[in-house]
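Given below, in the form of structure tokens, are the structures.
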Structure I
Amino acid sequence: MAEFENIEPGKERRQSGNRELEIEDVCTFYGEAQALKNVFLSVNTNEVVSILGSNGAGKTTLLRTITGLLTPGHGKIIFRGESIEGMAPNEIIRKGIVSVPEGRELFGPMSVLDNLLLGAYSLNRRERRNIMPSRLNMVFDIFPILKERRKQRTETLSGGQQQMVAVGRALMAKPKLLALDEPSLGLSPLLITEMMNLLKRICREWEVSILLVEQNARAALKIANYVYVLERGEIFLEGSSNEIMADSKIQSAYLGG
């Protein structure tokens, strides 16, 4: 892995916009070991932001901190103008941040339909009654194969189809921001391209902001509006996808250049 020069996060470089999520000087610890160091990051409304980094860089820790599975030892996490650090994961889901974890964490013996419907558990009864049928139809429009296989046990699906179920389940929760951890893991190159295009479509048509953690830098850069590179728990580089893709350090470390 190429060594990046440590830089002060370029808060002035980040284009202004309607901020959906702002992370300010966040530090997260596992016991006494510091996993995130003074992280600044933002996601604007209706954009795809990718977080790149090698194994152990802190990408999953960052997502777990944002979604409430870990509590930061320092710093602020502001979602739609409200501080959410320290909130329980179920509260954060109700605020509108929904995650698709690495490994999917589906209920294999249950049907595709039942897995999807579980995604709406965070909504109140009235919301479930009012939006569930239309929401389900929207998911089937994005992933038509799931409609065909809605009665099939999820564990019998291919890896790509299971990833569709995981994303569809998250969409059933009516997210304003969708946080995905390595959605390309285990997929063929063709399916990776299809999944990334679908995420871009979800962002555009559903007006859902996307925070995408990916090791597949080439795939992530193709759909991202803005990119952060995380190494050893710190933001080392940030910029538009075109800027990051043109950086010689990124080409060497992530793109095989």
Structure II
Amino acid sequence: MKVVILSGGKGSRLTGIAEPVPKPLININGKPIITRIIEHYCNYGFKDFVIPVGYKGEMIKNYFQNYDLNNANLKIKFNPNKTVEYDRKFQDLSFQVIDTGQETLTALRLYKIKKVLSDETFMLTYGDGISDVNITKLLEFHISHGKIGTMTIIRPPGRFGELEVGTNSEILYFKEKPKMSKGWINGGFFVFNKSFFNYVSEKNEMLEEIPLNKLSKDNQLVGYKHDGFWQCIDTPRDLDFFEKNFKDK
């Protein structure tokens, strides 16, 4: 099963921090955000990643071209020829980094990679959000309800998209970034059936504003409640908090 990590945004609210690199490559305590996300999925056995890029996408391409070198302990031998051995943790890892345009919004980025997502089901998350959500339980929950989409929902501070959850976990209402937030919000870490692509088009639209709203109106989007760790790196304050409080374990 493929895992899509949205990595094309400019990170405008991280001006002065994210300018040298695209947001997913921002280093947190010695490791880029996107690598921490990848390692989390790998811990649950998911190793096939699709990464749609836009802003400074060439830097992300270069990073993944040398992903093993950037993230491995190396063993180099020079007798008689030079051979390089990497950690076995990279075995079977696969990355497809796809340029989807500088100004492309999130829904259109997904539309542009739909041919790559040949599996019946795929996972999706943002390249700036880290969590300890149990991916196995998330997938089991998605399969159990039989709807098109599952969104991991969390209870963080305000300033994010607000939603309302029904008695059967269906999402009844979704509004992106209200002034006041109550209850559960969008935490990323989605699972979608392939019929999700009936809700996206060639229009340059935000995933949160059009497709997710349509899914919720059709009773095809449910929320997987996560009460554990979750942090979005959206502002310098978020980055500072994460660096001071994040533990690798």
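Work out which structure the value -6500 belongs to, where helix-only ellipticity at 222 nm (-39500 (n - 2.57) for each DSSP H run of 4 or more, over all residues; to 500) was derived from one of I, II. This figure was derived from II.
Here FRET efficiency 1/(1 + (r/R0)^6) of positions 135 and 231 (r between Cβ atoms, R0 = 35 Å, to 0.05) was calculated and came to 0.35; which of the structures I, II was it taken from? Considering all the candidates, the number was obtained from I.
Using the calculated result 16.8 for mean count of other Cβ atoms within 10 Å over residues 71-78, pick out the matching structure from I, II. Value 16.8 for mean count of other Cβ atoms within 10 Å over residues 71-78 corresponds to I out of I, II. If relative contact order in percent (Cα under 8 Å, 6 or more apart) computes to 23, which of I, II did it come from? The structure behind it is II.
Taken together, the values in this text are just the output of simple stated rules run on the coordinates, not laboratory data. Here the structure is a predicted model, which means the values were calculated and not measured. Cβ atoms are built from the backbone, for glycine too; each structure is taken alone.
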